[in-house]
1. Could you figure out which one of I, II the value 41, 24, 19 for semi-axes √(5λ) of the Cα gyration tensor in Å was computed from?
2. If we compute relative contact order in percent (Cα under 8 Å, 6 or more apart) for structures I, II, which one ends up with the highest value?
3. Name the one structure among I, II that helix-only ellipticity at 222 nm (-39500 (n - 2.57) for each DSSP H run of 4 or more, over all residues; to 500) of -27000 was derived from.
4. With mean count of other Cβ atoms within 10 Å over residues 74-81 coming out at 21.5, pick the structure among I, II it was computed from.
5. Rg and Dmax of the Cα atoms in Å, for residues 226-337 alone computed as 15.6, 51: which structure among I, II?
6. Given that mean count of other Cβ atoms within 10 Å over residues 42-49, derived from a single structure, equals 16.5, which label among I, II identifies that structure?
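Bear in mind that the values in this text are calculations on the coordinates, not laboratory data. In this text the structure is predicted, and so the values were computed from the model without any measurement. Cβ atoms are built from the backbone, for glycine too; each structure is taken alone.
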Structure I
């Protein structure tokens with residue numbers, strides 16, 4: 001059984017913030033902002049931090065356990081069972097129950113089975129995608145009002161995950177709560193894309209400084225989490241730095257990237273693209289081959305990563321991927337900006353079509369045809 005996110009170890013780059021917040025709660029005048037926003041790209045551990053902090057706030061022994069919830073009191077037992085009366089979560093699928101944190105991997109030099117790792121990553125990915133597609137509606141916010149305004153019930157906490165998915169009406173309904181703070185009621189908003197939040201919402205919440213992670217701490221954490229090998233290949237310091245660069249400095253995203261089956265097929269993607277472009281391989285043959293290699297959703301992730309680096313090289317910048325010969329492949333031929341944009345648009349369209357139950361084979365065939373003319 002995976003360790004509950006509420007009681008998972010504190011990520012090393014979050015220790016200072018943890019101490020600052022817990023001190024504010026434990027030290028008179030015991031003031032904590034009414035509404036907090038944990039925002040930034042996925043893979044920095046914002047959800048891991050918030051759920052851990054929520055558990056500590058609700059813990060009945062937090063005064064004697066400043067480093068995290070005790071895990072044994074009645075409140076902690078309620079959290080473990082997913083039935084805490086003082087916690088409300090939107091969307092409901094974001095409620096943790098013996099689940100891993102946002103992309104979190106426990107640092108370990110031991111190698112667990114590849115099958116277990118792949119299944120864990122697949123489950124997290126599916127849940128993330130599912131939640132990201134959920135819209136928080138005005139009725140969802142209104143349903144929280146009795147819980148928020150009941151009064152006299154001790155501390156109460158509301159967590160709004162993927163807060164950017166609120167409709168305009170839902171956001172406006174939430175504003176009333178933000179403008180009229182209730183005693184012992186705390187709101188936590190989480191967002192992967194805070195730019196989509198209404199300015200009026202962002203102006204009424206205090207953002208947690210979770211984005212800055214020192215390079216040395218990130219490198220050390222990723223190295224410990226991955227151990228000495230990835231897919232039976234030795235991990236070099238250069239590969240760790242590359243993973244972090246591709247993940248925009250987010251350690252948890254870098255770990256997921258390293259363990260993703262599609263990441264190991266970047267050189268194969270490049271070979272396929274060159275064969276398609278030169279006419280040495282038909283798009284249908286390439287489609288049939290890749291359908292046996294990766295689910296289409298993973299191939300899209302792979303293609304998007306490759307396109308990002310192709311754009312960098314086209315702009316005269318160095319490739320982020322030093323372990324494959326992308327720059328060499330583009331030395332004599334580079335796609336046009338129009339071609340790259342057309343393919344990027346097509347990838348987005350295919351993502352939408354997959355949500356409408358379009359067969360993967362047809363989408364794969366179309367994508368390979370476009371790659372042949374890139």
Structure II
């Protein structure tokens with residue numbers, strides 16, 4: 001009976017439940033890295049560490065996620081998207097509650113690394129649930145909603161600075177986030193297709209025929225992610241350096257996050273309504289976003305605000321389109337294919353903040369933002385060479 005209901009009405013309540021669950025689980029999964037970045041000023045003051053360790057914490061999160069991503073894609077194909085999302089959200093919640101109790105920078109670094117594991121499980125599980133529970137003509141929007149969860153996490157991190165961190169303390173931000181994670185784990189909807197996954201394609205099928213295209217996408221995604229993840233990790237610290245107060249710096253992060261969230265949703269709607277070349281659109285977004293990174297390198301509060309908006313709105317609004325394009329390239333192996341390209345994105349997310357923190361400490365934040373812009377341009381150019389085979 002339940003299967004018939006799902007089949008007869010896949011568009012309304014079922015789709016809303018799927019997307020709201022995907023959004024909450026993915027948001028919780030990235031909360032550790034972006035809350036630590038958004039609360040970097042407060043954490044550095046209390047735990048006594050510098051920009052390099054802040055970058056190292058973000059790098060550890062993405063490095064662990066990168067190493068686990070392919071294996072987690074395999075796990076999701078066998079246990080199903082629903083259980084994968086539940087375990088991922090619960091694991092992230094426990095890590096967030098652990099961060100709320102840290103007393104030194106060493107434990108913070110360890111928990112940040114550990115929190116990359118549940119995130120690497122939640123991502124392919126969410127991608128698979130979208131293809132199982134969202135109608136085909138709305139999946140662009142579905143992936144847009146999923147990836148909008150990431151700027152939503154940074155937006156909430158920015159709001160949390162003046163609203164919670166500067167009033168009752170930064171630890172409570174992680175407590176509230178952890179509780180949200182436990183609720184998200186319990187709220188994952190039950191769909192017949194989400195209890196299991198179709199068997200993976202046999203060797204010699206679409207997985208092999210599209211390997212080169214997926215490899216190029218993974219490398220380009222890594223470069224783009226290396227540039228973009230510096231936004232979540234270093235916007236607030238750079239804003240303070242440019243001249244904003246700590247409270248205002250949190251609001252600057254929220255402004256950029258709102259821009260990124262809006263463009264990600266709009267990009268998904270565009271992908272559903274018009275037959276656009278997704279990879280060429282991503283290239284354009286990365287090139288435009290690089291100008292935002294350069295503006296952030298200039299010693300001006302006004303230009304910094306513009307740069308943050310452009311950086312988030314273009315330079316970091318492409319991941320939903322990227323996952324959607326990968327799902328189209330390998331529709332029979334969504335979890336496996338997206339976990340493969342996600343590996344590159346994770347490696348970039350790991351190396352980016354680490355190199356940014358190193359450059360920021362030794363060559364200045366301006367040089368680090370210019371380097372991020374160059375990485376974004378290289379990512380966009382590389383996507384021009386992707387030629388996925390059809391059929």
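1. Details: I: 41, 24, 19; II: 32, 24, 18.
Corresponding structure: I.
2. Numbers: I: 19; II: 28.
Comparing I, II, the top value of relative contact order in percent (Cα under 8 Å, 6 or more apart) belongs to II.
3. Numbers: I: -15000; II: -27000.
The value was obtained from structure II.
4. Values: I: 17.1; II: 21.5.
It was calculated from structure II.
5. Numbers: I: 14.6, 41; II: 15.6, 51.
Structure II accounts for this read-out.
6. Values: I: 25.1; II: 16.5.
Only one of I, II returns 16.5 for mean count of other Cβ atoms within 10 Å over residues 42-49, namely II.
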